[in-house]
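A.B. asks: The structures considered in this document are given below.
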Structure P
Amino acid sequence: MKRILHFALIAALTIGLLAYFVWNSNPRVVWNIIKSANVLWLIAALFVNWFAVWFRTLRWRTILDPDRPPPFYDTFFATTIGYFVSTLVRIPADVVRPVLISRRTGVRKSAAFGTVLTERVLDLFSLLVLFVSFVIVHWNDWSDEAAFLVIKSGGIAAMVMLGGLTVFVIGLYFFSGTVRRLHVFFGTFLPKRFNASWLHFFDRFVETLSIAKRPLALLNVLVCTAGIWICLCAQFWLVTTGMHRPLPFDWTFLATAVTTLGLIIPTPGGVGGFHKTCQFVLTTFYHFDVNASVAAAIVIHLVGTIPVVLTGLVLFVREGMHWRDVREMEKAGDEA
């Protein structure tokens, strides 16, 4: 009953968001806009999106072990299958990836989860930098529009968050002993069988911060992080250009930051949540009409989904996996 209720709520949320997304649009006009897109630009966007997964793999290998990183194929497999599964069902990629990498390389699951947290901190930092840089550059644009006043307020909040995140990481780096004692204290409220994993997870996360003492490894992580977000912004720019509605490249910083939040909404593959947030950005700040925003959001979502789904499907079949493996990974992730 719990699973049925969960499925029903997710289905209702997805359908409701999609209905809200296409409301007042003309399907025929939307289809004509999609058909008129330049295929070469869209193919370029697909390749750029695929390279984002490649950069994620390289970054994760370095974070997992700067001295002896796990094999590229095993890390790429875990990364791709993680995003492949999370696109089809609502199992987070950050649950699947640590389970897979631990099975294929012997890395402890709690340690792998600690490195995933490091990645999420890097990605959050990148999103905040993108958004703040956009707001600073365009601070005086459309000063009379209420929508942009909202962006200014959001920019100030993002600056505060960016400063707080920086202080948190620096404090954790220099005062890890004090923070660990707090984790030991909070760990006492957990069941005993989770205590060791809780501390190992924290220790592994703090350990990844020591990469700052390895200039080459740190440079690799930073370059790969920049590569990931440049690819994600570039795919947005390539799609809008291919649909004959080109935007200045730095405007994709805003679009990428806001639409990424749409993926947080718990729908399979971000369907509905991504589409509606993308439409909101396009119509509010880029002056797209409803039909153009629906067409662009659909194509952008497909471009962001097709490469990882196709690659994941190939690897899924190549390794002889079955759907029961997905359920086992879900259970293992819950336990971890």
Structure Q
Amino acid sequence: MWEMRHNPNVFMIGEDIFRFGGVFGTADGLGAEFGPQRIIDTPISETGFVSMAAGAAMAGMHPIVELAYIDFIGVCYNSIVNFAAKTHYMSGGGFKVPMTMMIGVGAGYCNAAQHSQSMYAVLAHMPGIKVVLASNAYDAKGLMHAALREENFVIYLCHKHMAGIAYLGRPIPGTIRAVPNEPYTIPIGKAAIAREGNDVTLVGLGWTVHQSLEAAAELERDGISAEVVDLRSLVPLDRETVCASVRRTGRLVVADEDYLSYGVSGEIVATVAESGVAFKSPPRRVAFPDIPIPFSRPMERGVLPFANKIAKAARSTLE
């Protein structure tokens, strides 16, 4: 709200945001304060409203685009990667695209294969896009302020299970943090050490940060000290913080809710390997297998990267 109150060029556009407040509450209360001219409901036409928002950004506005499910990026992928992401470069700096795109990610609530994916590696792979994902309320506010002050395209990912919506289950305790009323920013591209440790590094993003913290608590009972790195940002990626942690511990486990192949987990492992860090044991990846996400609750829970799997992988690095 603060940015909208202080910058008349900021507006929000998407499906079900004016009266309903967005599927996951991301626009709750904004319609009542700012009206339908700045909180704009759209038809179910992602290609149309994402393209319109990119054009508005090039004309000097700062749109916040709500895309409830990352699964829908295929519908508007051309607008994302060929217009919003590339225009600044292709115009020789003549046109900036100050646009923030909020996208829901994550599984765990039986919404099946077309509404449960993470897929952030697909976006992080494309030049011209900054990609962030907060793991707690404090970082969420700081990263949003930072995104809305960027001069070009930022994708602001929101994990559905951390949104505090009742039908998605009880809030994850670690997501609840004191948030100051005054504005502040979290630097885009700077990871955080969520927990210090000496024996093994656990790297997570969003929801998997909390699974990694739970795994670290379990490992502590066995006398294993695990350090947890919260990436917070995929682009830019804070490779230095990750490498420094693994340099101390000598061991690495990456927990990733995106697919195993060609994804963030592989990028992290490659980054550390290329830095010359000497592993004490082979690194491990705990990620979503390369299958469509099941609708069945037992099947879905069976393939998500929960804390018990992360702890098991960490123990294997010490054997």
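A.B. asks: Using the calculated result 1.0 for distance in nm of label points 7 Å out along Cα→Cβ at positions 97 and 129, pick out the matching structure from P, Q. It would help to have the intermediate numbers written out before the result.
C.D. replies: Numbers: P: 1.7; Q: 1.0.
Answer by label: Q.
A.B. asks: Consider the structures P, Q: one of them gives -27500 for helix-only ellipticity at 222 nm (-39500 (n - 2.57) for each DSSP H run of 4 or more, over all residues; to 500) as calculated from the coordinates. Say which.
C.D. replies: So the calculation was done on P.
A.B. asks: Still on this structure, please answer the following. Supply the structure label, taken from P, Q, corresponding to distance in nm of label points 7 Å out along Cα→Cβ at positions 73 and 297 with the calculated value 3.0.
C.D. replies: Working: P: 4.2; Q: 3.0.
Value 3.0 for distance in nm of label points 7 Å out along Cα→Cβ at positions 73 and 297 corresponds to Q out of P, Q.
A.B. asks: May I pose another question? Assign the value 0.99, calculated as Cα Rg over 2.2 N^0.38 Å, to the correct structure from P, Q. Mind dumping the intermediate values first?
C.D. replies: Details: P: 1.05; Q: 0.99.
Answer by label: Q.
A.B. asks: When FRET efficiency 1/(1 + (r/R0)^6) of positions 105 and 233 (r between Cβ atoms, R0 = 30 Å, to 0.05) is calculated, the result is 0.45; to which of the structures P, Q does this value belong?
C.D. replies: That value comes from structure P.
A.B. asks: Next question. Figure out for me which of the structures P, Q the number 14 belongs to, where relative contact order in percent (Cα under 8 Å, 6 or more apart) was derived from the coordinates.
C.D. replies: Q
Each value in this text was obtained by applying a stated rule to the coordinates, not by laboratory testing. What you see is a predicted model, and the numbers here were worked out from it, not measured in a lab. Cβ atoms are built from the backbone, for glycine too; each structure is taken alone.
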